[in-house]
Every structure is written in C-alpha cells, then in structure tokens.
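Before anything else, here is the set of structures, which you'll find just below.
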Structure 1
Amino acid sequence: MGQRRRNLQHAAAPVAEQQRVQELDVLRGFALFGVLVGCFTEYIRFGLTATEEQLAALSTASVDPISLFFVKLLVTDKANTLFAFLFGLGFSIQMQRMSARGADFEAIYLRRLFILLVFGWIHMLFIFPWDILHLYALMGLVLFALRKRSDHFMLVGGVLLALFGYMAGDWMVAQTGVRELLASDSWYESAATLERQSLAANGDYFGLTWHFVEMTWFDWIAGAGIVGFSLYALGRFMLGNWVGRQGWLQHAGRYMTGYRRWLWRCLPLGLALELLSQAVAYAGNNGMLGADDSWELGESALHMVATPLISIGYLCAIVVGLQGGLGQRALRLLAPVGKMALTNYVLLGQIVVCSYYWFGLAGKVGITHVVGLSVVTFALQIAFSHWWMRSFLYGPLEWLWRGLTYGHWPQIRRRLSEQ
C-alpha cells in the first residue's frame, strides 16, 4: 500500500528540470517582454495614467506617435497572443506527460486552475487591474472541458475564435444592452485620470485600489468587457493545444524545414497586413475615408488577421534561432525568465502600477519614455531570473503554485552539485 502511494506521488510530481522544453521557456520569456511593453504603453494609450493635455505637453510629444506606431506594429496583441497560445500548448504537454505516468490529470489540473484563479483575483483586486491570470484560469476550465474533442475541432474552433472571437463577443454584449447600462467610458476620461493621479500623490493606496475595484466591476465584469477577451484567449488556447498534440515544439528539431517555411510566409504577410491596418486607421482618423466610422471594421479585420500571423512568425523565428550559433546563445538568456513566468508576470504588474502611481510617472512620461523603461526593466528581470535560478529550481510563486497543486512542497533549493 505504501509503495503504491509513493508511485502515485511520483506520477503526479512536477516535471523534472531536464524534461522541460527549452523552446517553451524561451518563448514565454520573449512573450513576457512584449506583455511588459504592451502594459506600459497601453496604460498611456487608454487614458488610465495621463490626459491628452499632459501627453501633448511632454518633451517627447513629437516622437511619441512614431514610437506608438512601432509598438502597435510589432507588439500590440502579438505578445498576449503568443502568451495565450503557450498556455494552451503547456496544457497539452502536461496532459500527455501526466497521462503517460498514470497520474490523475483531471484532479491535478483542476486544482492548478483553481489556485491560478485565486492568484488572479488577488492580483487584479490589489495590485494590477488589468490582470489576465483570472481569465486564463476561467478559459482554462473551458479548454479542460474540451480536452477530448478531436484535433479537427481544436484547429477549426481555434482559428475561428482567434480571428473573430473578440468581435463576436463584443457584438453579443452589444445586443444585450448591458454595456450601456453598466459600463462607461468615464473611467478613461480626464476627470477619472486626474482622480487616480491625486489618490496616488496623496499615498492613498486603499482609495486607488477601491477605484480600480469599481472600474473592474462596472467595466470588465458587470459591463461584460470580459466576454470578448475570453473568446479571444480561448481561441489561442485551442490552437496551442492543437500544436501540442502534434508534438511540433516538443520535437522541434525534426520540423526545421517547416519552421523556416512558415517563418517566411507568416511574418512578412502579417507585417504587411498590420501596416495596411494602420494606414486605414490613419486615413480614417484624418477624414480621408468619409465622415462615418465604417472604416473601423476594415481596420479591425486586418489587425485580427495580422496578429496571429506575426505571432506565428515570432514563434518560428525563435525556434529556428535556437538551433545553434549566436542566436541560440542570445535567446537562451530568456529561458530563466520563462521558467519563472508566473513570478515575473506578477512582478510586471507591480512594476507598471508602482511606476505610474507610486513612483509618480503618471502624466510625466510618454510612449517613447516607457518603451525605454520597458527595456531597462526587462533587462533587470533577466538578471534577477538568472540569479534566482542559479540557486533554486523554481521561482517563488511557481514553487507555491506547485506545492498547493500537488499537496506537498517540492524541493526548491538546488543541490551544491547543480549550482
């Protein structure tokens, strides 16, 4: 009986370090950099931290539109697409490995998602109002429910939701009228922005936190803003799960010809479509396409197609770059960041909120500043991750997550021979 219990514990144990897929860790690290840039810049773009008048008065006001152009071209929605795709891919790999070891995948993964949901709600309510962990946990439950569906279902459903999920969700919410009833653009107007700046300047943590709790409730949950983003994420989860079933990343060396082929197909086409999307937006905003806003549908459609193509291009470029030489040495710097993805994501949220509110940057920096700040911040995260992983097997939150999931605390310190 004791031996059987030990065998079951071994089957359910976290994956050993030597069994990790290096490409997955590097891709997570790369995606986190994009998420960092996206969060820093979107806090400005959507009026959360600065008014239009404050941004116009900055010394970088003349170059900020150029910086924003490149952020929208290369980063916006691409990083979170890749991050969500990797979540679905990780789901597939974990399911395959646990099933092969005879572990109770269903019970373990449900506990894992519940813990992630708790982490996400705490993170969203007390640290970072634009948290994605809670949404990943909720859509992870949907992916779990779909786990026995066919490859064809995963591929077709994933493509449809990846391309049209956000627009479909937005349309469905619009039909209910709930957004007009509960949600409001007032959270992003100058008065609300100045209120947030005032709360931070006065050191009122609880006042600012409650402000964001209200915004999260009315704009994100009750106002159903979460619906479109949930379908958007689920489509990427499904595509990642489908790729994981094919084994393309776990055995990347066997498929280099395909990776190179899709790199040169997807990345140039995706960038061309994104450029066209931005050209349509520029022409529409400057009255070149008529007085109505019908051009916005075309801009959105181009962007929705371009985003997954560019993300596929990034993935292929990294997998190809990891095959050897200078590219491998440079990209492997990202692996420790990816191994500590949960810890680094939570740190990212703290860094963004603290920088804008508690360090007083709100209204005083533009897009150009925060792109530079993102690069410096991520370099520090790389250094911290390398330093931590030299002595420990897991990041601190990863260790906590595993301990709560598996019911026992895995060894966290490396043995002297491993350091």
Structure 2
Amino acid sequence: MLKRILMIAAGVFLGMALSLGAVRMAAAWGFWPNRDLEKSSGYVREVLKMVNENYVFEEDAKYARLTQAALRGIVGSLDPHSEYMDAKDYKALSEEISSEFGGIGVQVEQRNGHIVVIAPIAGTPGARAGIRRGDQIVSIEGVKVEKPSLDDVVGHLRGKPGTKVTLSFLRPATGKEFTVTLVREKIKVDSVRGVHLLPDGIGYLQLTQFSERTGEEFVNALNKLNEQGMRALVIDLRDNPGGLLDSAVEVAEPFFKKGELIVYTQGRHPEDRDEYRASAPEAPLTIPVAVLINTGTASAAEIVSGALKDTHRAVIVGERSFGKGSVQTIIDLHNGEGMRLTTARYYTPSGVTIHEHGVSPDVEVVMTAVEDQNIRLQHSRDDITDPAAFKEEFDVEAMPDRQLNAALSVLNAALLLEDDAKPAVAATKP
C-alpha cells in the first residue's frame, strides 16, 4: 500500500512539473483557464445584463446592439488605427482594398459641416452628369442631409451597379440647387495614375493608394515608360494614405536586387519579426529616381519612400510624411464582421522606425494649403490639360507644381552628371 501511494505521489509531482511547463501554451490554446480573462469577461457580462434589464429604452439595450458597442469600444481604445467593423463597414473596407465598388464616381470630403465634392472621377456617372468640384450634397433620395456623417453619405452613394440614386446639390458659385438621378456603375479606381513621359526622358506616375492591384499596375507603368525611353523617374506619393503592406513591397521591389531587404516588421514578441525581401530575378532599375511626399503620405506609402531613401535609391522631395509606422492585420469575425488590429511596427532596412517621425525629405519644398488643394485636383483630373477649360470646369486657376518642379531639377542635374561621366566617342570617317 505504501509503495502504491508513493508511486501515485510521484505521478502527481511529474504531472505538476509537466503542467507548469505547458500552462502558458495550454492557456493560449484555451485548454487552461485564464483567471484574468474569466474575471474580466464575467464583469462585462454582469454590466451587459444590468443595462439590458434596466435601461429605459428597451430597443437600445438589446444584447446584440450592446455587444457591438462594447467591441467598438474595446478595439477602438487601443490606438487610432485599430477598429471593430460591423458587416457593412467590413464590406466597405474589402471594396477599398480591391479598388472596385458600385457607385457614381465622385470623391467627397466633409468640410465645414457639409459633404463636398472634391472631384468627379473621369468617365463615371458623376462626371457625365456635370457634377463639379465644390458642389455640396444637400439631399439624398429627397431626404435632407443634416449633421452629415461622411461614412453614411458614402454608404448611400455606393450600391449595386445598375441601381439608381437621386441627389440634390448646392453649387456655391451660383447659389443654386440642382437635382440629378444617376445609375450606379462598377467603379474601378486605378491606384497608378498620370503615367506619362516628361521632357528629357523623365517619367512621371502618381500612386493614389496601395490596393491589391497596385503592384501589377506599377510594373505595367514602368514597362510603358521604359518603352518610351525613360531615363529618370518621378514617383508621386503625395496624399497617398497607404494600404496593403505586400503592395508596398511590390512597388519597391523593382529597385532592389533579389534577396535585398526592403522592410521588416516587428510584433509583440522577439520571434514576431517578418522580413520582406526582393524576390524578382530581374536586375534592378538604376535610373535616377525622385519621390514626392507630403504630410498626407502615410503607411504603405512611407514604406516605399522610407526604403528608397534609406538605401539611397531615390531623392525624397517635398514635406515630412505623416508618420504612421504601424501594421494592421485584418481579421475575419462572425457574421461578416471583421477587425483591424495593430499587430506590429515596420522598420526601414537599416532599422529606422517611421512611426510618429515620418520620412524627412532630402529637398524640402513646403506648399500652402491652397497650392496643395489645387495641385491635388490638377493631378486627379489630368484629362483636362487646357488651363482655360480647367478654370471653367473647377472654378480655380491651374498653378505650377513647385514640388514636382524641384524634383525635375534634381533629376535633370543627375542626368547631366551621367552624361558628363560617359566617355567621349571620337568621330570617324566612313
């Protein structure tokens, strides 16, 4: 009997040793109770129950409604970039990432308590209907827009292709209102725009965001410019809010040798480091490059500009960028809902963090708010090149782009140095 008891005791102690070694893993997998989690979730349940049973308006205290509010509060309290999204918001995010959605094709912003058109996208229902920059949306489907939420208005403008929406606008320039009924179409937003060759063989392109197709669009643009004899390149990342990390890597990759580090991310634990290296077998582009940035350049756009500056592959022109160096992971939840959660920070190849610091320009050119607004509009509607037509359409004067001009000066100087460095070829008689 004594021997049996000792063997049992030895088994217990062995089990304790094993469990102490595995308790952290078991807790992570849900096999082991997390006392802090149990205590906190129990407290939340208690408050939910109390609110549900006692709040004066029963409909506002339904468990589903309270749960969504709680989730928004929990995730949103972490940082400005983490958020819980209901099915509607999650679907809208997915559409933004894919750069395709049903809508009327106007870009809008909230300004001074109004929803104002920034510019209609060329070739869309909004552009064909004559909607102009500065027009204010005053009603949707006959319902007056009061205390407007930008998300709510955009939600009404978007919809299934083929469906109709009736909008009333106020045009401040004339003080008159007008109403149009538009048929929504599938709107494809190109993230690489304005691809063309400037004098002296300098290519130009603008990246408006980093979506699923950006890398492919960028490579196609480079090929087009190369076929036209490109000798240098301007990459315009001004007011680019970012997007997908993988797309940023794809855009930077043509300038790096295979295997070179472009960016790395570091998560909560030392082992949570992910490195993103160039994988294309082709030789990298070695032409002079200038990158335009401003205070609206953020996130994935800063990955590209930071990597090119950090490795001396480009000259950065403009203003210090926004400084968003955190990585958000998109997580699917139940019932079509989702969560965007900050899970890491990213670093340039040499280990520099851009978070809350931004990318500083090599050549600083600061523009006024009026210049920023007008230049942004000019580049968004590069289909209107005549200054008089631009003035008539948007009621603003076209103006020189000082940041772009500074970039062109830098590149022209680099091209002159290259030409001077080439060996002279003696003339020979036939």
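A value of 47, 36, 17 was computed for semi-axes √(5λ) of the Cα gyration tensor in Å; which of 1, 2 is the source structure? It must be structure 2, since only it matches.
Given a value of 30 for relative contact order in percent (Cα under 8 Å, 6 or more apart), calculated from one of 1, 2, which structure does it belong to? Attributed to the structure labelled 1. Here helix-only ellipticity at 222 nm (-39500 (n - 2.57) for each DSSP H run of 4 or more, over all residues; to 500) was derived from just one of the structures 1, 2, and that gives -12000; the source is 2.
Matching task: 4.8 is the computed value of distance in nm of label points 7 Å out along Cα→Cβ at positions 224 and 408. Pick the structure from 1, 2. This figure was derived from 1. Among candidates 1, 2, the computation of mean count of other Cβ atoms within 10 Å over residues 120-127 that gave 17.2 used structure 1. Thinking of 1, 2, which structure, once mean projected area of the Cα convex hull in nm², for residues 48-103 alone is computed, gives back 5.4? Value 5.4 for mean projected area of the Cα convex hull in nm², for residues 48-103 alone corresponds to 2 out of 1, 2. Ranked on mean count of other Cβ atoms within 10 Å over residues 264-271, which label among 1, 2 comes first with the largest value? Comparing 1, 2, the top value of mean count of other Cβ atoms within 10 Å over residues 264-271 belongs to 1. Looking at structures 1, 2, which one was FRET efficiency 1/(1 + (r/R0)^6) of positions 64 and 376 (r between Cβ atoms, R0 = 30 Å, to 0.05) calculated from, given that it came out as 0.15? Label of the source structure: 2.
Comparison across structures 1, 2 (criterion: distance in nm of label points 7 Å out along Cα→Cβ at positions 40 and 336) gives the highest value for 2.
If you line up 1, 2 by Rg/Rh (Cα atoms, Kirkwood Rh), for residues 288-351 alone, the top spot, with the largest value, goes to 1.
No lab work stands behind these numbers, since they all come straight from the coordinates. All values reported here derive from a predicted model rather than from experimental measurement. Cβ atoms are built from the backbone, for glycine too; each structure is taken alone.
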